[in-house]
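Got some structures for you, see below.
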Structure 1
Amino acid sequence: MEHYLTNYPGSQYGADKSAVANKMAENNAILCLLNGQDDGNNSVGNQVSGQPLYQNEIQVEGHSWYMNQDYTHRDAAFEEILHFVHDNGIGIDGANTLPGAAPAYQAEIRAAQQNALSNNLWGIGQDSWIQELTQENSLSQEYFASVVDSYYGLWGAWTESATHGMWGMYVGKTRADMQTDDPMGYALMNNKFFHPYLTYNAQISASLNGNFSLKFDTSKPYTHHSRYLKDVTLLGTNNNTVTVNEMDNKITGNSGTNTVIFSGTSTEYTVNTANDVTTVTDNTANRDGVNTLTKIEKLQFTDTTINL
């Protein structure tokens, strides 16, 4: 939720999200964090009102569910928290809805949803579900969840379709797919409200023992998603490595011996250390960016490894 409600300076609807956050409070928005999974067996889940999010729908960066992109435990947190913000803050048009703070943005979401449904870009093969959503006035929310999930790489590792996301019902599996196959959906994410990267500090699970890559790597399915992170903190005591991406990364190590991995030779970077913080600047544009490192013991370049 922090990510969704972090201001996005210069964007059309998200430069100041306080109105959306305040509207959520006015609408008495409730996010329910529940044990187990959404299978009807949690008695508490049947008693509380609000947006549910179940334990088995949450992937923690660095945990095996995340690293293996286990769709049995699909990361539904982005979807469910989006519903929470969309329903209670941005607002939905039509019947059975609460007043929202961004009706103009919702109008764009609705137009894109109607276009996607009319042109068989979304809801593919889900006729009975679409009828149910129509009765609930939930079409725009579910469509937008497909858009946001694909935009942040949550379906890139799904192996059951090479081209479609959200269990095969949406044509945009990745950002590139969205730009080509659902340009109206892609436009909803382009400098409108949501950041192009993930703004929160990802707390990397203490169970990680090895490499966590922020750089897209086809051999590592989770990097479809982790490529949009830029701020991470390693937890625990294991000696881990982090591979940077093209953004300006902020990386904090754990109590073990931690190494940050770069794409070029050591002579292509400028390294400065002050007050226990090391800044590594890639002098090659659009490659490794400017990286701020804390509690990192080693820098690994393609030609050498430097001890800090």
Structure 2
Amino acid sequence: MISNDLELFIYLKELVIKTFLKRHNASKSVKDWSGNDIVVFQEDLFERVKTRVSEKWFYTYFKNDADKLPRVDMLNLLSTYVGFKNWSDFKTANSKVTKQKSKALQFYLLPIVLFTILVAFWFTNRSHTYTICFIDDIKGQPINSIRLDIKILNIEETPIYIKSDDNGCFTYTTDADYITFVVQSPYHKTDTIVKSIKNIDNGKVKLNTDDYALMLDYYSSKNLVDWKAHKANLEKIFSNDALIYQIFPNNIGIELYTKHEFISKLTTPTQSLKQMKILSKTYTDGKIVKLKFIVE
């Protein structure tokens, strides 16, 4: 806590600067004074009280925030400069002023301190509710036909296992500013996702379909109805004039597929389908007009 004498000295410095500025032009903030401003002040002080202060002294007690008082003889000179007999006279006349200023400062600082404490308390005790929904990357539709397995990886805690709901979503509340989770399903490729509360992106996560696993299930179970429905859905997703490129490794070339050729490839459980990876796709009016893939 600042002592009463140090508060008085701070107030004395304010009066010294005001007194100087009545006769000279300089910045109101002494911290912005140039070397020439300091020289002019030294001369003005000498003219009034017949004593100079060194530049080092000025930097120590005026340019910087002093944590101790100057010698009493210097305090007497500065007090005389602003119109008082000496330091004792200045203290007697201004002790009430500094006390009032101190009380006023406390009055204004108290709400700020309380507000800071409340904000800190809110930040340390708040919780976030994450709502994450899963979207099929190709179809652009919610994955709600099956329940997805979600493993939430908490720092210094055991993992939490939950499933997506009927809308293909899950909700999780935590104090953490981000969550990390692994999502799995029989017909989608396993992925590890990190979501921050700052860039939640509407909570939507796109998952890549494991077309090989899905087609293998249709073929092995002879599920012709669902296989045809899946194929018809793909027909709607791709534009008739879609440009579909297979990129070969090491940039040795490309192969162009028609819409129907590619859909046939997607709906037949071959080894190449198992190793297929979509590199990029472009949509226009909700339909895929360009797609690039690679067989790894």
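Quick notes on this structure:
- Which entry (1, 2) yields the derived value 62, 41, 40 for Cα extents along the principal axes in Å: 1
- Among 1, 2, structure where Cα extents along the principal axes in Å, for residues 76-251 alone as derived comes to 54, 34, 26: 1
- At a computed -7000 (helix-only ellipticity at 222 nm (-39500 (n - 2.57) for each DSSP H run of 4 or more, over all residues; to 500)), which of 1, 2: 1
- Entry that produces 0.7 once distance in nm of label points 7 Å out along Cα→Cβ at positions 172 and 188 is calculated, selected from 1, 2: 1
- When FRET efficiency 1/(1 + (r/R0)^6) of positions 68 and 92 (r between Cβ atoms, R0 = 35 Å, to 0.05) is calculated for each of structures 1, 2, structure 2 gives the greatest result.
- Taking distance in nm of label points 7 Å out along Cα→Cβ at positions 236 and 268 as the criterion, the top-ranked structure out of 1, 2 is 1, with the highest value.
- Entry that produces 24, 57, 19, 0 once P(r) over Cα pairs in 10 Å bins from 0, in percent, for residues 196-259 alone is calculated, selected from 1, 2: 1
Values in this text are rule-based calculations from the coordinates and carry no lab data. Note that the structure is predicted; figures quoted are calculated from it, not measured. Cβ atoms are built from the backbone, for glycine too; each structure is taken alone.
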